[in-house]
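Following are the structures in question.
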Structure I
Amino acid sequence: MPDFSFEVEHSGRVCGVDEAGRGPWAGPVVAGAVILNQATLSNDLVMGLDDSKKLSASKREVLYERLLSAPGVIWGVGSASVEEIDAHNILQATFLAMRRAVEDLGTTPDFALIDGNRVPPGLPCEARAVVKGDSLSLSIAAASIIAKVTRDRLMAKLDGEFPGYGWANNAGYGTAAHQEALLRLGITVHHRKSFAPIRKILSHGDS
C-alpha cells in the first residue's frame with residue numbers, strides 16, 4: 001500500500017504526478033498533480049488511495065470526489081491533445097501533460113515525485129522518478145486517480161459525440177470492439193494517427 005515514505009524525504013510541499021492514457025489509440029493523454037497535507041488527510045483517503053489501475057471504476061469515482069473536496073489537498077490537471085501526440089510522440093506529449101498539471105496546481109511545489117522512470121524536462125521544481133510510484137506514494141496514487149477519472153469522463157463524453165467505438169467502456173484502448181468499429185466506421189479526429197494500428201488503417205485506405 002502507498003504511504004508518505006517518499007514525501008517525507010523532502011522538505012516543503014511535495015506533489016505527486018501521474019498520467020493516464022499513454023496506450024490508447026484515441027483521445028488525449030491526461031496527467032494529474034496532487035499535493036497532500038499529511039496532517040489533515042483523512043484516514044479513509046490514507047487507506048483508500050492506491051494505483052488507479054488496482055481500483056474499480058466506482059471506487060475511483062468516490063476517491064476522486066473525496067480528493068476534490070478534502071481540506072489541504074491541492075490538485076491540478078493537464079493534458080496533451082491528439083495533435084500534440086502525433087506531432088511530438090507519446091512520451092513528449094506525456095511530459096507536456098505532466099508539466100501542465102504541475103502548472104495547474106496554482107502554486108509552485110518544492111519537489112515533485114513522478115510516476116515512472118523519467119522526469120519530464122522543464123518542471124518548475126526539483127523532481128525524481130519513482131518506478132511503480134502509484135503503488136508506493138500516496139501523492140502519486142492520488143494523482144493517478146485524478147488523471148484516470150478525468151480522462152475516463154472525457155472519453156465517455158466523446159463516446160456520446162462519436163458513438164460506435166465504445167470509448168465509454170474502453171477509454172480509447174484497442175479492444176476488439178474498437179478495432180471492429182474502426183473497420184466499419186473509419187477513423188475520427190480523435191484517433192492518434194501516429195500510432196501503428198491507426199497508421200496501418202490509413203495506409204490501407206490510401207492504397
Structure II
Amino acid sequence: MTELILATKNLDKIIEIKSVLDNLNFKVLTFRDFENFPETKEDKKTLEGNAEKKAREIWKKFQIPALADDTGLFVDALDGAPGVFSSRFAGENVTYKQNREKLLRLMKNIPLQKRDAIFRTIIVFISQSGEKFSVKGECKGYIGFEEKGKNGFGYDKIFYVKNLDKTFAELTITEKNKISHRGIALKNINKILKKFNKNF
C-alpha cells in the first residue's frame with residue numbers, strides 16, 4: 001500500500017483531509033507517526049509557495065510522498081486581507097478566536113453588501129520522485145457580524161456560504177467538504193493521486 005504524509009501538525013486540517021482521502025487505498029501518515037517532524041516556517045508570499053515549501057520539506061526528510069495545503073481568507077473590504085496571513089492574522093501563536101475577533105473588529109462598520117469574501121486553498125503533492133503537482137479550490141461567501149455555529153475551525157464561525165446563508169460552522173464535516181475550498185481542492189488532488197497507485 002502506498003504511503004502518503006500529510007505535511008501539517010494542524011489536527012483540524014488532518015481530520016478534514018483524511019475524511020476525503022480515506023476512501024482511497026493508501027496509508028495516510030501524519031506527524032504522530034514520526035519523531036522529529038519538522039515545523040515549517042510559512043514565509044512565502046503566496047499560498048502555493050507555502051504549500052510547496054511544507055510538502056517538499058517533509059518529502060526531503062522522510063523520502064515519502066507528501067501532501068500539504070495552504071489556505072487563505074480574502075476579504076474584499078480589506079483589500080484581500082488576511083490572505084496568506086490568515087492563520088496568524090492577530091499575531092504569532094494566536095487562537096482561532098483571536099483571529100476571528102480581529103477580523104470582526106476591523107469590519108464592524110462595514111455593511112452586509114460590502115462584506116464579500118472568498119476562501120482559497122492550494123494543495124501541493126510531491127511524488128516519490130520529487131515531482132510537484134498543484135491544485136486549487138475556492139468558495140465564495142461573506143463575513144457575518146457575529147460568530148454562529150459549533151463545528152469547524154478557523155474562520156468557519158463567521159464565514160457564510162452565499163447560496164446557503166449558513167456559516168461553515170453550521171454544517172457537518174461531510175456537508176462542508178462537498179462545497180468548501182479545501183473539499184474542492186481535495187477532490188481535484190484525488191484525480192492526481194489515483195495515477196500513482198493502481199489500487200486507488
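For this structure, a couple of remarks:
- Structure from which -9000 was derived, helix-only ellipticity at 222 nm (-39500 (n - 2.57) for each DSSP H run of 4 or more, over all residues; to 500), options I, II: II
- Top of I, II by relative contact order in percent (Cα under 8 Å, 6 or more apart), largest first: I
- Source structure (of I, II) for mean count of other Cβ atoms within 10 Å over residues 93-100, computed value 24.1: I
- Highest-scoring label, criterion being Kirkwood radius over Cα pairs in Å, for residues 133-188 alone, among I, II: I
- When mean count of other Cβ atoms within 10 Å over residues 69-76 is calculated for each of the structures I, II, the largest result comes from II.
Rule-based calculations on the coordinates, nothing more; no lab input. These numbers were taken from a predicted model, which means no experiment stands behind them. Cβ atoms are built from the backbone, for glycine too; each structure is taken alone.
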